[in-house]
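What follows are several structures.
Taken together, the values in this text are just the output of simple stated rules run on the coordinates, not laboratory data. Remember, predicted model here, so these are calculated numbers, not experimental data. Cβ atoms are built from the backbone, for glycine too; each structure is taken alone.
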Structure I
Amino acid sequence: MSSTSTKIDRPAQTTDFLSGNEMASLAASHVNYHVMGYYPITPSTEVAEYLNEMGANGKHNVNMVPGDGEHGAAGICYGASTAGGRVFNATSANGFLFSIEQLPVQSGTRYPMVLNLVCRSVSGPLDIRGDHSDLISSLDLGWIVLTAKDPQAVYDMVILANKIGEAEDVRLPVIVADDGFFTSHQKRRVRIFEDRQVVEDFLGPFKPMNVSIDPNNPITIGPYMNDPDQINNKKQLSLAMSAAESVIPKVFEEYEKISGRKYSVIETYKMDDAECAIFIVNSAADTVMDVVDRLRANGKKVGCIYPTVIRPFPAGLIRSACKKVKSLLVADRADSYGGNGGRLSTEIKAALKDDPQNKTMVISRIYGLGGKDFFAEDAEELFKLTFQAVSDGKVEIPYDYIGTSPGDPNHKFVKGTESLSKEIQSPGILTVYKDEDKGCVEVKGVKARALTAMPDRITAGHGACPGCGIFPSISTFLKGIEGFVVMLWHTGCGMVVTTGYPNTSFAVTYIHNLFQNGAATLSGVVEMYKERQRRGEIPGDQEITFVMVTGDGGLDIGLGPALGTAFRNHNLIILEYDNHGYMNTGHQLSFTTPIGHATSTSNVGSVGRGKTFNHKDSAQLFASCHIPYVFTGSETHYKDLIRKAAKAQYFVRNEGLVFGKLFSDCPLNWRHADHNGHEVIRAGVDCNFFPIYEVEKGFTTLNYNPDDKGNKIPVHDWLKLMGKTKHLTKPENKDILDAFQTEVDRRFAKIKAMSEHPDL
């Protein structure tokens, strides 16, 4: 890419020092998209955060709609695009894969939009750093795919993608892919248009086609198709992709006239006489080009090729670039497992094979998985492979990895916690029994001193923030659980800080699965356990209590599978630690975030006043599933919580599924001192925001009424303790505070009424 021109006839631009995520959000604000459907996932989360912050201060008009998960966000975007306007989204890794079912629907029905894919390793195991395993998964979805190697390209491509995808003969959605952390978080010198009107004028008004909201022209979108209509539809999509091949260079040329930045579909560096070259995508290309300069200084005829477009695949341009190349190494930051080469290497081989005159030898190497750094020394080693191939006249090893290590066969892992016997985990302090007269389960023996005999299933050494409420809540609950325990944790703070490989903080068996599917996963574990017991493969009298822990918004994206698990009534416990947001990705709003509360995607500014809708009551959702036992609990009422844990174990052993919701503090993001979390949680209970109650076989019991104890306080007194809500105590926000107080009072009155009137 050429340096920025200073011609005076071009629109004014400012120079800044920004990251790829900042540039993506700036470009989105300059395009002024109509709608953004989004869901937080590292490392793309910042795009929505920055855009929301700008919107809170009146700097754009993008209607930002939070999804319940990436699949939901993709659905929001698809629906918005059918209604005739510009649509934007940003995601990464498993979030991209979770949405992937929706993406061919978008391309197959020919509705343009732009998706910023901030590339990240796809788990498992879980890894949040950048590689291209998600990007490669995008190649067969019918989306145009642009690649941006640096923050400047991110800004430009997010703008350009609209004009490309909206072209009359194209009408396709577009992915703009940049590298997680390498590009998304690292800052570079950039140029930005001073006036967003320049971008809007360049793009022109959006031209809707086949809109879903025109009553005078009713249409059917996405009908059921049979042969030959479906194959004809796909042929049309293929023709649209072919049309994009001619549209893209023209759009690049138009953009150069106003920006001074020149883009080509295939960028080449010192390829005029290159005999050996490396083909590489995105940020690592800069490293390769530095090494090209170094080797050229030593007389080596080497070059570099990196694409800005990989869908449509620029086969002809690659053939032209490689006419003189004797040996080409294709470096893929993702593997096509079992394909004996990375995906791009096989496509390049196919492209070169179509030229009978081409004799280029192609080497496939996989590099940088899981965000492993790519250094100049690595590029030099790759060039050595090309030199060796030219010298030998053949490629000795066509496909391999670079950057792996064999490990030490003599390494001894540090011995972890000794396994906990049933006897150690069952001190017999608690007595759980069915009170036939009252018709409910009762618990005796909840004594603080005696309960210190219960072992810690989660041991010291985790990396939680000071004052984190997750572990006091979960550990207190586990004091009421006797015997063997197997735990599954959703992705979230609790999972991240306890299981950094090769160490673990768990003294019991631990399983991880992603936000959206933990409950279904644990139900599979439970059913296999029961089936193996039935077949006599494991002892029939052995008892294990299965506990799933979710939080950090996990019951937004994971609500569907969790409710499905509840309807099936498996013998397991679902625990939600409710800390009001997606804390593990930087405190984005969750559906559990209360109205008016400030998060990184519900900012407070000259326009924004925090979250705009009320919080989800997950305990009541699960109570409506008619499962045996539902409860809420807090570490501030520890005896009550331990008693409920013992009851939960009784029900899960004898009747079915249990759901518990725990009030969990997050000093970092609630913005209060680490040491006063107990005071903040207590105030949240005493203002009736978080009622302490249980629902046993459909009957509700209010366990704590602040009025009865003389502890009742207004919501205002709780909110003033936290930095995230102090704005709500100001006179200008009295309407939000009053509405919040009214909602809290209404919900508490309902619980109280159900407790006093068993028929409700």
Structure II
Amino acid sequence: MKNQILLLLLIFFSHSLFSQNITGNVKLQEVHNEHNHEKNLFGVTIQWANTKIGTATDANGNFSIDKTEQSNILVVSYIGFKTDSIFISNQTELSVILEEDNTLEEVVIEKTQNGSYTSKDENLYVKKITTAGLKKLPCCNLSESFENSADVDVSFSDAISGAKQIQMLGLAGVYSQILVENIPTIRGMASTYGLAFIPGPWMESIQISKGTATVINGYESTTGQINIELKKPNNSEKFYLNLFGNSMGRMELNSNASVKFNDKLSTMFLLHGSISPFSFDINNDGFADQPQTEQLNIINRWKFSNNNGMESQLGFKAMIENRSGGQMKYLDTENSSDYYGIAVSTNRYEAFYKLGSTINFMNEASVGSTFSLIYHNQNSFYGRNKYSGLEKSFYGNIIFDKELFSHEHKLDIGTSLLIDDYSEILNETNYNRNEFVPGVFAQYTYEKHEKFSTIIGYRADFHNIYGVFHTFRSHLKYHFNETTTIRASAGKGYRVANIFAENIGILASSREFVVLEDLKPEHACNYGMSFTKDFKISSRQKISWGVDFYRTDFENQVIVDIDADINQARIYNLNGKSYSNSFQTDLNIDVFRGLNIYTAARYNDVKTTMHNDFIDKPMVSKFKGLISISYSTKKEKWIFDVTNQFVGKSKLPSTIQNPAEYQLTEYSPSFYQLHAQITRKFKNFEIYVGGENLTNYTQKSPILASDEPFGNFFDSSIIWGPIIGRRIYGGLRFLIK
């Protein structure tokens, strides 16, 4: 036994001896106003001479690399700088300052940007929709930006209001946390119409993270996280203009302008105006196929940096939107109460402030804080149902980030505060709720040579109504090699349901909300895995393959039951099982320069317990297929985009209690859609034309009992397919860089 212990100690000692670690920092020395300033360099290559053993510096210019017996010369190289070779004897810490190489001639690199890709560097499984991806379709707002994605499904909440909703992993979008630059934004009363409050031309990119998120941004993420990055004043165009119009009379103007006062201070204005003044009844059911809408949206944001580790951002947003719809006779007779109509008026104001700074007296430490305020006021009616809501929300988050022991270990600790003040009135009945939720969190990250990383996090949130939410989450990533990665995640999510705002489409029916019991917070566990593999065929031919599986198990869920009674929407807590299984595989192929093909297939198995029966969850498509083809000529003068979608059947709510003429089948049929667009680029502007739903497929009779809108069987909320047919559109983009 002693000999075995001695042998183990010898092995451990010898391993420690031959795997000594070298850490260091790489900087660039700049001259500003005759003063020298050092700037950390990101992505510098650190490699042992004559070997393939290497690493790269992180965002703070730091690196860590093990010693090797194969070489004692460490080569530090970076494009545009002179390569430095360092002889290593007994050093364990290095400080390197690179000199600019002024002898290099200008090199122009051209590369076609794919519409979407899976990030290799993120510890979480993140798919990014790029600027090129956002331009493949008109992408007038956030809800329309997912048409090229198999990860997120988009559908109408009803056939009258034009409101859209999303699904991820087979579950409603409310279980996915939607952030704008890492600030929780589309939630609460914005759950239904909020997807239309973020114009597409404002967006720089979208990151879709499937599965449970980290604990830093709160407890609400269960099935994933969608983060939208907007254009920023320090790296945006000086001026940008987008004009859009389609065959349904929809017209839009989007513009942004940025001003850089100096290398420290910049500001930006973003403007959106849209109008849909016309009504059409192509399916001849007496109702307008789309609402009449008008929206004015503006943002002013500021960014300040002192070039010494401190950066702050400040922004303000104001939005006004009005929409009206219903029977054509209602719209043609100046809103006569004899006919069915809807009207929704929304005023929304937001403000945010961010501050981040390195801590100079502490090694590799920083602190960041984020604060936001939201004021949301909505007044509406749907036929004879009246709904108004007022939301006042505050969100604050402070994070302290510190390396532990070495660059491989990092600790994030912080505190947060969420305040939601809801005041709702439904048909003269008040529903008020005030939530005050302070929280604390800690997250440990271990990363070894970019090959292996793990994140373990915990947060405790102290809800003034529902007690303490304990949230544990963990993530793991392992690189088998440069082309093969596996990830796994597991964690818990909580949320408090906003039953009216999240189910606003039910108001456009004859149903009455009936809350059968005191509702508890929803909480569920999500766990899953993903696998990605790259195949490089040549310098211009590459295939990226990915496959993922996620399962969500609910411990409690707020059930919205429209099966039990044709005149009721019964709301109650889960009594039984409820789960979601989601499997997806996708293939991204760079066929040759300029031609990219993206294909994906997804299968959802979602079941829940409703009126004591364990059934397929209604309105969830089991299968989805996607093929997106993009081709661009040299220098992207011409760009051609084609998107094919196949959507499988979904279980429909029971209509067996209805008269025969108002009954639906048990499942919806499968259907296929085609979108296409052509873009022509010039020096400072581009023109695009295209078509949506070119197959002209629409759901037959999207409104049940449309001939008796005030009767017992009227229902416009059972929407499983397109309700608007073929649309032709065109637009102009103009920019000054």
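Structure summary
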| quantity | calculated |
| --- | --- |
| Comparison of I, II by distance in nm of label points 7 Å out along Cα→Cβ at positions 122 and 442 - largest value held by | I |
| Label whose coordinates, when FRET efficiency 1/(1 + (r/R0)^6) of positions 322 and 522 (r between Cβ atoms, R0 = 35 Å, to 0.05) is calculated, return 0.10 (choices I, II) | I |
| Entry that produces -1000 once helix-only ellipticity at 222 nm (-39500 (n - 2.57) for each DSSP H run of 4 or more, over all residues; to 500) is calculated, selected from I, II | II |
| Value 14, calculated as percent of Cα pairs over 53 Å apart, assigned to which of I, II | II |
| Of the structures I, II, the one that 4.3 was derived from, the read-out being distance in nm of label points 7 Å out along Cα→Cβ at positions 186 and 594 | I |
| Structure from which 0.05 was derived, FRET efficiency 1/(1 + (r/R0)^6) of positions 330 and 498 (r between Cβ atoms, R0 = 25 Å, to 0.05), options I, II | I |
| Given 4.4 for distance in nm of label points 7 Å out along Cα→Cβ at positions 282 and 530, calculated: source structure among I, II | I |
| Which of I, II leads on mean count of other Cβ atoms within 10 Å over residues 546-553, largest value | I |
| When mean count of other Cβ atoms within 10 Å over residues 386-393 is computed for each of I, II, the largest belongs to | II |
